[in-house]
Structure I
Amino acid sequence: MRSVFKTLALTLALTLALSANAFAGDNGMGWIGEADDKIVTFFGLGLVILFPLVALIGSYIQGRLERRADERKNAIFKSGK
């Protein structure tokens, strides 16, 4: 247990120490350049659209999987009688 804790602590420390250099280059600008109001607005709009889509698609997949499981259970119980 102690070795797991030491490994996690070392991993966290190295990650935090090395991530500062990754964000320090190019005067703090990211991949797309300077983040103005238009970029921030479209990014926020993208998040507003993305999260409901993820929930909708996940619910659809879960419903299909549950329907298949119910059909499998019904087939097993009907064949057992």
Structure II
Amino acid sequence: MSDPDFRERAHDLDATVRVGKGGVEAVSEELAAQLEGRELVKAKFLRAARGGTNTDELAERLAELAGAELVETRGHTATYH
């Protein structure tokens, strides 16, 4: 997790990555590309993606695949740096 400043700035961000039934593998490159152009990106984990797992586990896996830092998870969203 990162410093409180990132969490504060992430509060008003809209989710620009949606993780659906294709799973985190399907959006990892999109997340990486978005992070090249901006400091923070928020992802929303839809019900179809969660299946038998939880948002925290999916968020960690997506961070690994995209080479990103997970700032925080809140509800069914995660913020990356």
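Between structures I, II, the greatest calculated value of FRET efficiency 1/(1 + (r/R0)^6) of positions 37 and 53 (r between Cβ atoms, R0 = 25 Å, to 0.05) is seen in I.
From which structure (I, II) was P(r) over Cα pairs in 10 Å bins from 0, in percent calculated, if the value obtained is 21, 59, 20, 1? Attributed to the structure labelled II. Of the structures labelled I, II, one was used to calculate helix-only ellipticity at 222 nm (-39500 (n - 2.57) for each DSSP H run of 4 or more, over all residues; to 500), giving -11000. Name it. For helix-only ellipticity at 222 nm (-39500 (n - 2.57) for each DSSP H run of 4 or more, over all residues; to 500), the value -11000 is produced by structure II.
Structures I, II were compared on Rg/Rh (Cα atoms, Kirkwood Rh), for residues 13-60 alone, and the highest value belongs to I.
Every read-out reported here was derived from the displayed coordinates using simple, explicitly stated rules and does not represent laboratory data. Remember, it's a predicted structure, so these values are computed and weren't measured experimentally. Cβ atoms are built from the backbone, for glycine too; each structure is taken alone.
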